[in-house]
1. Any idea which of I, II comes out highest on relative contact order in percent (Cα under 8 Å, 6 or more apart)?
2. If distance in nm of label points 7 Å out along Cα→Cβ at positions 76 and 292 is computed to be 3.4, which of I, II is the source?
3. Matching task: 1.5 is the computed value of distance in nm of label points 7 Å out along Cα→Cβ at positions 156 and 188. Pick the structure from I, II.
4. When you work out mean count of other Cβ atoms within 10 Å over residues 52-59 for each of the structures I, II, which one comes out largest?
5. One of I, II was used to compute Cα extents along the principal axes in Å, and the answer was 78, 44, 40. Which one was it?
6. Have a look at I, II and say which one yields -0.91, -1.05, -1.27, -1.33 for log10 I(q)/I(0) by the Debye sum over Cα atoms at q = 0.23, 0.25, 0.28, 0.29 Å⁻¹, for residues 172-235 alone, as calculated.
7. A value of -15000 was derived for helix-only ellipticity at 222 nm (-39500 (n - 2.57) for each DSSP H run of 4 or more, over all residues; to 500); which structure in I, II was it taken from?
8. Thinking of I, II, which structure, once distance in nm of label points 7 Å out along Cα→Cβ at positions 12 and 284 is computed, gives back 4.7?
Structure I
Amino acid sequence: MRTPEDELATLSEEGLLRSLRRMESGQLICANSDGRKVVNFSSNDYLGLSRDEALVNAACEATRRHGSGSGASRLISGTLPPHHALEEKIAEWKGTKAALSFANGYATAIGVLGAFLTKGDVVILDKLCHASLIDGARQSKATLRVYPHNDLNKLEDLLRHYRERLPANSRLIVVTESIFSMDGDRAPLPEIINLVEQHHALLLLDEAHAVGILGSGGQGLAEELGIQDRVTFQMGTLGKAIGSGGGYIAASRSWIDLLLNKARPFIYSTAPPPAQAAASLCGIEVITSSRGEALRNRLWSNISRLAELLGKNPCSAIMPVILGTNEAALNASLALLETGYLAPAIRFPTVPRGSARLRITLSAEHTAESIEGLHKNLLKSS
């Protein structure tokens with residue numbers, strides 16, 4: 001029988017061994033475990049809202065009013081006023097009839113795909129979809145097919161093939177992200193929606209890295225393109241630009257009712273603390289305000305600045321620097337850390353083998369000086 005030590009040794013030999021990095025806080029300029037100050041270029045807190053005074057106060061007030069925990073699952077007695085208020089706000093924001101929140105984004109993906117798919121259905125995913133979406137599709141018992149990243153021709157072939165063969169009562173769902181989490185590029189969303197509609201399929205769109213950043217009120221890429229109402233299921237996270245924690249799905253009332261009756265991570269988990277829901281609601285309110293617009297403008301100014309320095313197209317707040325080998329990525333990350341910049345190495349299985357990288361993420365809080373300093377030291381390290 002293989003031992004855990006054997007597996008850990010193999011991971012170490014392959015340059016894939018990981019350990020927890022202890023930080024004193026999640027702030028933009030934070031203390032590493034050894035006390036050194038570093039500028040954080042690895043956080044998904046794109047607007048800097050996780051430490052925003054309004055969100056902190058909302059969380060504190062909800063704790064004082066409703067307690068530190070929910071005490072039960074949502075279907076028993078764990079649904080509290082902050083949960084209701086948050087879901088009503090998400091539905092209004094995303095232009096749907098209803099919404100449902102989950103403890104985290106992973107639970108959302110597992111719950112949604114497990115509830116809506118079963119044996120005899122088909123789910124078609126972009127190859128670079130997040131692991132939570134892949135795991136949810138695998139666990140659903142539906143037939144899983146993967147198309148090459150953003151390959152519309154292959155997607156069309158798969159849709160045509162299965163639409164011609166599926167029984168009338170079987171579901172055909174396409175799953176994609178709007179902004180891909182490791183490459184930072186965008187899905188060709190209008191074309192995907194056209195194909196989905198032509199073949200009478202459903203679309204699950206994960207806007208985790210687009211909400212708060214794109215759209216007239218931070219709703220995401222679909223709203224920015226004017227096609228939000230054509231997306232069947234709008235999924236996202238509350239723990240990135242929104243600055244709190246959790247995940248959500250926005251859809252029609254009947255889909256949400258089905259979800260709360262069938263999504264196992266929702267049914268069999270204690271409800272998220274009321275503080276989390278209240279902070280999430282406050283985060284959305286900030287994002288949709290004039291202050292949120294100012295934060296987005298500042299973020300996009302930072303994105304444009306670094307994109308110009310790196311010679312990249314400014315698509316999102318995620319900018320990968322692909323170095324290829326695990327060793328090269330680890331060495332570059334360590335060299336940056338020594339000069340005061342945190343940009344961890346991303347390796348297999350998070351990204352495909354041979355594409356190890358530094359995944360640089362930008363925030364509205366970054367300064368021009370910190371971005372230029374990162375670029376200068378990045379050139380030296382890689």
Structure II
Amino acid sequence: MTASAPRTTSAWMTPELESLRDQFGRFLDAELKPHAARWRRQRMIDRSAWTALGGMGALGAAIPEEWGGSGGDVYQEMVLLDTINRRCSDLANGYSVHSGIVTHYVLTYGTEDQKRRWLPKLCSGEWIGAIAMTEPGGGSDLQALTTRGRRDGDDYVIDGQKTFITNGIAADLVLVAVRIDGTPGAKGISLIGVEKGAPGFQPGRPLEKIGLHAADTAELFFDGARAPVDNLLGGIEGRGFYQMMEQLPRERLILAIGAVAAMEHAVEITRAYVHERKAFGKTLFDFQTISFRLAELATEAHIARVFVDDCLVKLAENRLDNVTASMAKWWCSERQVQTVDACLQMFGGYGYIEETEIARMYTDARIQKIYGGANEIMKLLIARSL
């Protein structure tokens with residue numbers, strides 16, 4: 001039996017956070033991961049999983065207790081996110097959007113009434129959250145969105161279509177990016193909370209993806225959909241674009257954290273496999289081409305961890321800028337795809353079998369270079385700053 005591979009210890013990690021990570025990991029292993037294969041088949045995470053996460057205090061970990069959260073900080077939040085990506089990655093996509101993004105939009109920009117109405121339900125898992133930006137005509141160019149909204153008495157009436165929306169079918173609350181009264185450019189965009197069952201709002205079919213099979217991803221249709229004026233996020237029109245821009249560093253760091261967790265986990269399970277699998281009378285690890293490649297992958301995962309840790313400290317101190325977050329997003333997601341591909345190769349034919357974890361990690365990884373801002377857009381943003 002070989003010794004365990006060294007694991008990078010983050011400078012911000014405390015004994016309390018380590019205890020939280022271990023406790024949450026055991027909970028995932030015992031209560032949720034056994035159901036993951038069914039979630040993949042049904043293309044949907046069970047409602048009971050969300051309420052179980054809420055009962056553990058894992059939804060809205062950094063949301064104040066007065067709004068139904070756990071009252072923790074960003075480090076607790078990211079420990080939970082990292083653990084989900086390692087121990088039950090089928091949850092990671094939907095969880096990141098719900099707990100890492102939607103709850104923070106409501107906390108940061110919501111009116112007191114919106115926080116009171118929405119956050120306790122989101123933090124308990126009674127409600128599932130989504131955010132709808134991307135449209136069939138494009139995603140990264142948010143100023144070009146075409147979904148329209150107009151005031152009609154005490155309601156907004158919304159017409160348009162969104163696509164690739166995580167949690168789109170299950171969502172009880174969707175923060176929808178709309179253009180109010182046709183006002184051009186960034187100043188015309190607002191975020192409006194559309195609740196499940198709203199007249200004129202209809203989720204479409206689940207989209208059949210090559211990966212992330214447990215994640216509910218859908219088209220959303222708004223045909224004269226009505227949402228109360230009180231559901232305008234923050235209560236002031238024309239703030240949506242700026243709200244989305246302010247949250248981008250957090251969202252891109254969430255993707256980078258998931259990428260690093262996947263890199264480290266891929267190296268861990270591949271290391272275990274090549275120490276056991278034999279060929280020509282010795283283990284695969286005994287072949288220098290295998291051991292050296294694994295050494296390279298472990299080194300790159302360590303570098304990525306150090307980079308992401310630095311970004312996380314900056315986020316906690318409100319110093320994380322969009323350029324640095326864009327660097328983390330593109331570089332870590334690129335390395336994730338490369339790492340998982342290299343690890344799959346070491347599994348040989350077993351790596352191509354869908355029931356093998358590394359095979360699922362391979363197809364799940366590919367979207368990381370696309371969503372949250374395509375990596376080409378990340379490089380464009382970085383280049384503009386040089």
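1. Evaluating relative contact order in percent (Cα under 8 Å, 6 or more apart) on every structure, the highest lands on I.
2. This figure was derived from I.
3. Numbers: I: 0.8; II: 1.5.
Going label by label, the one that fits is II.
4. II
5. II
6. I
7. Derived from the structure labelled II.
8. Working: I: 4.7; II: 3.5.
Derived from I, not from the others.
Here, each number is a calculation from the coordinates, and none is a lab measurement. Everything numeric here is computed off the predicted structure, so don't read it as measured data. Cβ atoms are built from the backbone, for glycine too; each structure is taken alone.
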